[in-house]
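What follows draws every value from the coordinates through simple rules; no lab data is involved. These numbers come from a predicted model, not from an experiment. Cβ atoms are built from the backbone, for glycine too; each structure is taken alone.
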Structure P
Amino acid sequence: MAETVAERMEVGVRRPHSALVGWTAALVSACAFGTAGAFAKPLLASGWSPGAVVAVRLGLAAIVLLIPGLMALRGRWQLLLSQWRPLLAYGVFGGATAQVAFFNAVQYVPVGLALLMEYLAILLVVAWVAVRSRRLPSRLTLIGTVVAIAGLVVVLDPTGMVGLDLRGIAWGSLAACGLAVYFVISARPMELPPLTFVGVGLAVGTVTILIAGAVGLMPMQASFVDVVFVGLTLPWWAPLVVLALVAAATAYALGFVGVQYLGSTVASFVGLTEVLFAVAWAWLLLGELPGLLQLVGGVIMLAGVAAVQRGQTD
């Protein structure tokens, strides 16, 4: 069987064009994911629960991607059956668990700490790749791991957090597991077209979140009143459309492509830039100016990501 793109990336066989495609897709995906907080904030302020926002966001994205995705199958429906396991894992863990767990975590701990816990997924990815390949990461990869996490801690600035609730730590750990599965599953060799896989996966994730809401794991409340965003009064559905098309459909589709080209290890570190993009979007759209400490942390993070990329290449 011929090597897949992701397999070549994980073992260090890279081509300049492939790396460019992978980095471009992964960075644009992180940028798109980073818009979620800015566009979700006015909905949450108007009475929407996080669970309802996520369910609509993933559901609309699934509908958008399923149309071209199912057309790309060209009647090869048996592929869906043959790929049901990765589809289920992608939807349940990558599409639903990470988000459900994260929004539950922020009910008990500060958002910064919840983000920090979720992005510890990169350690799980590095460990998984080491176990699967039966060899330890290079020294440069390990150094880059430490540097990137240190930069993330600086950006999120979790200092001074007191009275931490263990329930928040537990939910944050579960979010990390879900995010790690997202990267690992996305790097697998795939017979399905990317849009088909992501569209069906997000549909599975939507159903999972609705079930989680039904059993009380996450409140499901919606408010159909106008929202205020960047000084404008908009209908409630406007930010939802942006969340679905940009922060879900575009982000997940390009994220899948990025992992396929870069492999799960490098892609998971590139995914850290979502935090930087989220800070930048909050500054541009909400006027929440990042501090000097966050900018310094961002530079440290990028240095760590570059070291990991270099370590995977050597």
Structure Q
Amino acid sequence: MKFMFSLLFIIGSIFLKAQHLYSKAYGNPKNPPVIFIHGGPGGNATLFEGTTAQKLADKGFYVIVYDRRGEGRSKDGNATMTFKESFEDLKSIYTTYNIKQANILAHSFGGIIGTLFTAQFPEKVKTLTLAGALFTQQETYDHILKQAKEHFKNDPVNLKEISEIESLDNNSAAYRKRCYDMAGKLGFFDMPHPTPESEKLRTEYKAGEFYKNNIRNPDSPLKFYQNELQNNLDNTSVLKDIRKKGISIFAVYGKNDGIFSEKQMADLKNIVGKKNFRLIYNCSHYLFVDQQDDFLQFIKLSLK
């Protein structure tokens, strides 16, 4: 009797925890599962879900999106924002949708989570796709600041700001935020030449319900840097180990995603293999909106 009560308590706890996690599936459950991991800390899956999830499902996949605990639509004031917690959230998605093995599609900071999850739970991952995903964080920060120094070389105000950023603790939320703020000033996240298709996608997204639910939790990065010791990672060796385990890694990036250097892209290409790597032209960080057709074609050809 005591054993049964304990078992029911554990099952109930898992159920309640899953209830706090926003998630939604698109497509036929019989198709190959794709789990999308959004960026952050503090992000959500609304842009991908509102523009791309159903279209990817239409290509023959069972697409699952979710917001991590304490982020986006998964409100939780007790969330710690640690990798361990992120792994628990991801494993609960497998349980909720009765999935044993999935294709992981990871964007931006989600690439860090997807890579570490794959390394720790290789039996749960069929393929790992890095889409505009972080993998050598300090190299990204160094590249942003180097480009900023060149761009603002005759601008004392911005040069002073860059100097202030460089004086910060590299493993701090403030350093990360101000590096990306500087990248925003440089237009690193912007598509160089917006197409009618990309403008239509963004207009429809901003006019719809998904944009209304584009909830950003400013406390998430602060909690992450407070609670997670692994906060400025170089996952080069981790990705190499994943390949040694026989898991295919794919990488698709915007050619004009200014937060990554040419060296980073060359290094990643060497890790995943030439056939598994793709740069999309006239495309920046949000590649599934900037060049959606090219993005979907790459995913379909890679995962099928």
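Miscellaneous remarks
- Identity of the structure behind 3.2 (criterion: distance in nm of label points 7 Å out along Cα→Cβ at positions 64 and 200, calculated), options P, Q: Q
- Origin of the derived value -14500 (helix-only ellipticity at 222 nm (-39500 (n - 2.57) for each DSSP H run of 4 or more, over all residues; to 500); candidates P, Q): Q
- Ranked by relative contact order in percent (Cα under 8 Å, 6 or more apart), structures P, Q are led by P, which has the greatest value.
- When distance in nm of label points 7 Å out along Cα→Cβ at positions 144 and 168 is computed for each of P, Q, the largest belongs to: P
- Structure (P, Q) behind the derived value 29, 25, 18 of semi-axes √(5λ) of the Cα gyration tensor in Å: P
- Structure responsible for 2.5, with distance in nm of label points 7 Å out along Cα→Cβ at positions 152 and 248 calculated and labels P, Q on offer: P
- Taking FRET efficiency 1/(1 + (r/R0)^6) of positions 48 and 128 (r between Cβ atoms, R0 = 25 Å, to 0.05) as the criterion, the highest value among P, Q goes to Q.
- Highest-scoring label, criterion being distance in nm of label points 7 Å out along Cα→Cβ at positions 208 and 240, among P, Q: Q
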